[in-house]
1. Name the one structure among 1, 2 that semi-axes √(5λ) of the Cα gyration tensor in Å, for residues 77-196 alone of 31, 18, 9 was derived from.
2. When Kirkwood radius over Cα pairs in Å is computed for each of 1, 2, which one produces 20.6?
3. Suppose you compute mean count of other Cβ atoms within 10 Å over residues 21-28 for every structure in 1, 2: which one lands on 15.5?
4. Match the computed value -12500 of helix-only ellipticity at 222 nm (-39500 (n - 2.57) for each DSSP H run of 4 or more, over all residues; to 500) to one of the structures 1, 2, and report its label.
5. Can you rank 1, 2 by distance in nm of label points 7 Å out along Cα→Cβ at positions 37 and 61 and just name the one with the largest value?
6. Using Rg and Dmax of the Cα atoms in Å, for residues 149-212 alone as the calculated read-out, with 11.7, 38 as its value, let me know the right label among 1, 2.
Structure 1
Amino acid sequence: MILDKAGKDDNSFNQEAYNGFEKAFKTLPVAKDSKVIEAKEDGQLNQSVRSFIKGKCSVIFSVGVNNADAIKKIAPKYPDQKFVVIDTTVDYKNVRSVVFKDEQGAFLMGAIAAIKSQSGIVGMIGGMNIPLIHRFETAYTAGAKHVNPKIKVMVGYVGVSVEAWNNPTKAQELALNQFNQGADIIFHAAGGSGLGVFNAAEKASKPNSKKYAIGCDSNQNWIKPGIILTSMTKGVEKSVVDAVKELIDDKFTTGTYSYSLSNEGIDWAYDKYNKNLFSENEIKKINEIKKELVLDKIITTSKEAKN
């Protein structure tokens, strides 16, 4: 498995993939020489992929959109080598592309933010300014306006390079600016940079004016209980275990695999860390919206959609 630059300790997407690898390693008959590499540079990524191919790995996992270009170049040269790319699409016969209906999760986070907002202003901090995160932005906005058509949604991006996924200082600066402009809840889709949004919510909170953050990719509620309202969870761990199990059972296939609210691929995190932040009526509203999303009764985009 090859993680992206954020690494396995990002408390987010990479860590979920790593957890899936560890779970498969411990619960399934996986070779003991299986390994995970954190690719800090593009050259290291290419070298790692070729090393795995030379070592005759049954399947090579590539995590995150930033690693996709390397797989696109290498996969067609090794048609007998199986690949799994997570959170992106590589259209070759030897590649399984695992994607998530992020728009469902982001819409639900927007709805939750609007349900809980006291100020009528919510925010979002994206990591890298790319189409993938634009989809988060438009769905989050649509979700908030589904609950409150008059709500104001502020959006900021950490940057335009891959470093944007691992710059919590910049994310904190952006989030504090949104809180200072009246936002009381901010959702992040920023990978490791999201920790800065959590810190900003904690710093901006006052006894009579509570500020909240919403996590992303994994259940991040535990990081700052009482500050993190909820998290948009993605079944990255499940997608890794599913692929390994199918490989072992000789049922592995390639193509695009989509994870969503309907198959445990997307959800909102409700647990001991945030259960005191929601009333029974609020939970009922959230689950009603979730059900409508599963049944495709809600359009998850808004007029502000970007290409």
Structure 2
Amino acid sequence: MKEHFGFIITLLFTMACAAQKPVEFSFVTDNDLYTSPVNDQYYTAGIELICHYLGKAKNENVAKKITEFKLGMYIYNPQSIQAAELNVHDRPFAGYLFAEAGINTFYKNESVLKVNFQGGVVGPEAGAEQAQQGLHDLLGYHTVRGWNYQITTTPALQLNGLYSHKILGGSFKDKVDFHAQLQADAGTIWVGASAGIMARISLKGLLLPMYDSALHGAALNHDPEAYKEQRELFIYVNPNINYQYFDATIEGSPFNDKSPVTFPLVPYRFNAEAGVKYRKNAWTYSYSFNYRGKELYNNVIEGYYYGSIVLSYMLH
């Protein structure tokens, strides 16, 4: 019944988004196996279905205003999926299931402001155990043991924001550009902030302005002919410093202390993302390598990495 309910929700989500045009659908899959065939730990898998549709900008300083809807699930494991015993847990098992709605504003000076709200749940109701075991069964991997120690039920309500501002404008004749980025999260699951520099480097032609680029999901255009004229192939790098005040997937629910495995946070971390994006006509493809610094205190855990693959298609 749960599988049917999830399918119905996804179908209704897709149909509702398709009714708004121009619209872009994106499928995102994260997995540590995308970086190493033996890497299977910590943030081990994630999946997102995203819908963007382009509205009308009413402010003369705004190039585009794009509404975003998202459905997603994130899965977290200790270093070993054979964790039937508590003494091998160097991170709690946790799953996060959520829905998101937000507004992305792209300014003519190439600044970007994203604000979104999430609602969902961490805990057994997220269905992460069933999703992970189903994937392992499909691929012939080992049975996952230890989910009975996962973080207990925690209602999720999140407010997230990102601001990006172009710096050193015009210094490299639009083959390379730099953007200062600040991101903040507040809610019942995560409270924290990150700051860093993002660089784009074009591999073919000139960089598109940020309000037309696929980097932050701004490829949509009211003119369908624009898709035929715009191409993108670039790499990007985004090192940043993260301060994490709270993380329910590690520390447990803020509403109770019933989670059987929890750890104190390492508050300051170095994180980084590097990737490549290619866009032609209505399609966008991307791959990124993501590094996360040590997140909690114990004698075993260390920094980790995972890969992310994104496929997007635009309808006009």
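Only the coordinates and a few stated rules stand behind these numbers; no lab work does. Nothing here was measured: the structure is a model prediction, and the numbers come from that model. Cβ atoms are built from the backbone, for glycine too; each structure is taken alone.
1. Numbers: 1: 31, 18, 9; 2: 38, 18, 14.
It was calculated from structure 1.
2. Working: 1: 19.7; 2: 20.6.
Structure 2 accounts for this read-out.
3. Numbers: 1: 15.5; 2: 18.1.
It was calculated from structure 1.
4. Numbers: 1: -12500; 2: -3500.
Source structure: 1.
5. Values: 1: 1.6; 2: 5.3.
Going through 1, 2 one by one, distance in nm of label points 7 Å out along Cα→Cβ at positions 37 and 61 peaks for structure 2.
6. Numbers: 1: 11.7, 38; 2: 17.4, 54.
Label of the originating structure: 1.
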